[in-house]
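Participant: Heads up, there are several structures right after this.
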Structure I
């Protein structure tokens, strides 16, 4: 490709509404153009990169035995009502009405459609297992679309769905897809980690997320430095604490006139923050609940919501707090509530002695509090806190560290959730109808492009991993109009590299070296070769790798070796 014939429109200015690096650089490089909130046109340059990702995804899905198909993006309401998700999916589900007043949604995912396909196409266990996938547009009506391709409303996604006769076979395919995803992200040249995750709106029995590691990542990931344990912070389990020590203090009321936070109370009493207990008042199915975590910890909303009766909990309001505890927020605690309450204690709190809690009286806390003596044992004890860096790994090997990640893939064991709801059955060996087991496997193709930039960039622009770069090599011509021999040499090199299987672009736009090199660095081409009159006279080319600090002069043989040409 000659750049003089390619649409390349770069900018030196950083758009004011672009908050993160990938959004800024994709706009500056001309990869994206905003059409509306969360809606983007992908330019020829952006599409070249996206297609590189898509090709690797398709090759590995085919290699793993999945079968490509394509399903409609506009889906009838009736299917979503069969699974109960027409209402449960929430406002992200874009609902539309046709001219006959029939209701549809624009697909955010395709479990309903593929299950409908399977229940009409699959009749016998002999047709199983089977894995169908597509690479297709999705739409989720984000409340605040932002970060460009990272959180757009319309995006390209690879979604796959497998069908099985037994849970064991479902688990086998889950492992197969996990291996395929590992190959995909490895081939794309990304630093990534697979972590245990919450299944969210998709549901199912088990799931893992694949994250590209980047400081700008929205998700916090916990991983052990002594094993392969890794989990999203939402799902990371805290190690079980040791036994509760015996009480050594008497309970006493201490004045804390303006100290409402655990940090302030600990500072006033000159004690460690870990000796205080934080009380979070919520309303669950059983009524008023006080969730207790150590003062240096935070309640994990996902873990708390998974406890019986807490699925739809909400924070208690001040009126409810006053009715049950007789106090204002900032001085709350589980000792002697005004009305009966349910107490859920984190495992760390249940193992504490001589701790400090609110006294349920404005301006006071209680110190030296002990379970069984000063208040009843908690109604429920569970792991309800976020882990923190330095915690022991729950598998007993090493300590946990925390990194930031960008979710780019997710694999689920759905079990029979959708097949049961939609009566998707096959006949087993005995001729009996058997509800199928399902797996679900998604990759955000457009999000991978943005995530790769977040992980690979510098002050000059994008630094693509080679498998994702729009071209591998840029041949740049200095003064092509006034030096025909330079143009001829550059053209010859360009043709030789492409003939050798190295995707090469020829920058024949006639720009001055500064703007030309800036463009090549901005769009992230891994290798730059400059052909100039001075170089030809010396029998050399000027070579610079995108990550190199300086350019070097190489003769033709050395250049071929540097580019991996025999």
Structure II
């Protein structure tokens, strides 16, 4: 039962493993369960291979905590207290103010979910190593590909652990005893070695626009290695921008498979995006089969937004998360250098429109904003449930309790506070980027969009930032503008990146506009040393770089006393 030791050591719960492991309805019993008696068909081997990927799919494509750890507490998203909703012991207010503590539940989940993935992947890898692939009639190279896809998956889980928490326990087998945490450098090197070992044994994508299935290929491993090197400075205090740049250039040049920027951004996130030329790695999703909504639909949209979609079944929401506001209660733009994502989009950007489903898998716009009357079906409206019950909602790029203007506490508009604790049901613009929804008349298309995890635009932007940091701002600007022009009719970008003015803040703005809501903002801010040193709406700078790592939840340390708390927490 060494697998259970790994789970305990890294911090996951045994019950989770038992609940998520599936079996046939009519079981076959064996006196021993070993590869020779259990894996007697190709189907059985594929089932064993796929088990860790079902966890990965849930973890990165459906489970909210991982996304929240990257987006809340940054200058992109907040979960404000909306009247009597979403106070939750002030946990989201504290998170917005970066007041992290060892008892926060989704910080615990952030650890246990990557840990469970590691345990499941090593367990599958060890079983697969003992399968006679030749006897079962597999094509030559299948064994090597399967084993190295598991190693790539393990590396991706460990990369999350390093990013969120720093050094973590490192395992190469389920037969190990319980371990304590390794150092940041040891964890970095471990991930690097896994990816370097796996990469040459993985398949490469041979067809441009070929269907993505969620399993790693060479470009996935190369992209993960580029991410590792790109963030080496905050991870281990070592600059590796040249190394990251070379990998990115190789990916763009086709060394690890055939990919191309997609000229239509809705192809990347839309209903048939499994064949987008830009997607390198994605979570598969299909209506009534492998359904996922990109982790945040139920948190993001208004309670009654389904009615804007013609009463779309199964699309209720808790009306929580929204973009950090660009404007104060008087309508004036905030002057913070960071945040205010909605106003960072140019007005002529095709994404900066209210979301409208056009039919046949086509849609326009990325935001839930303004008066929520469907322009194609004016009877379809989103009406209020709290302060504006029965009224058509106007979604504001502001946070304030406007319904209280004229009361004794807030006699004038100027008297309204704008903080994470003072929102109402229509506060904050919302985003529908991942997992866009159809209307009710095409309800069976719901959940058809896959969830992109790595796409070629990230490689362009990573290369651009590396070039910028290495003194070649001209090439950096060209790379970013190559991506930007697809968002403007005829490529007429009104505000292209200029080499002479490309600085830290423009680079962070470009990352924000291109990758808004894709679950990476915290990492980008930390890489630029802006996470704790910059101000944005209702979040003053605190300059506490210990916050670059989340605390280890007290329950995990209680389960494994070899785990040491991160500096700045629990008396450390």
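Read the figures in this text as sums done on the coordinates, not as results from a lab. Predicted model, so just to flag it, every value in this text is computed and none were measured. Cβ atoms are built from the backbone, for glycine too; each structure is taken alone.
Participant: Of the structures labelled I, II, one was used to calculate mean count of other Cβ atoms within 10 Å over residues 308-315, giving 12.9. Name it.
Facilitator: I
Participant: From I, II, which structure was Kirkwood radius over Cα pairs in Å = 24.8 calculated on?
Facilitator: II
Participant: Of the structures labelled I, II, one was used to calculate helix-only ellipticity at 222 nm (-39500 (n - 2.57) for each DSSP H run of 4 or more, over all residues; to 500), giving -11000. Name it.
Facilitator: II
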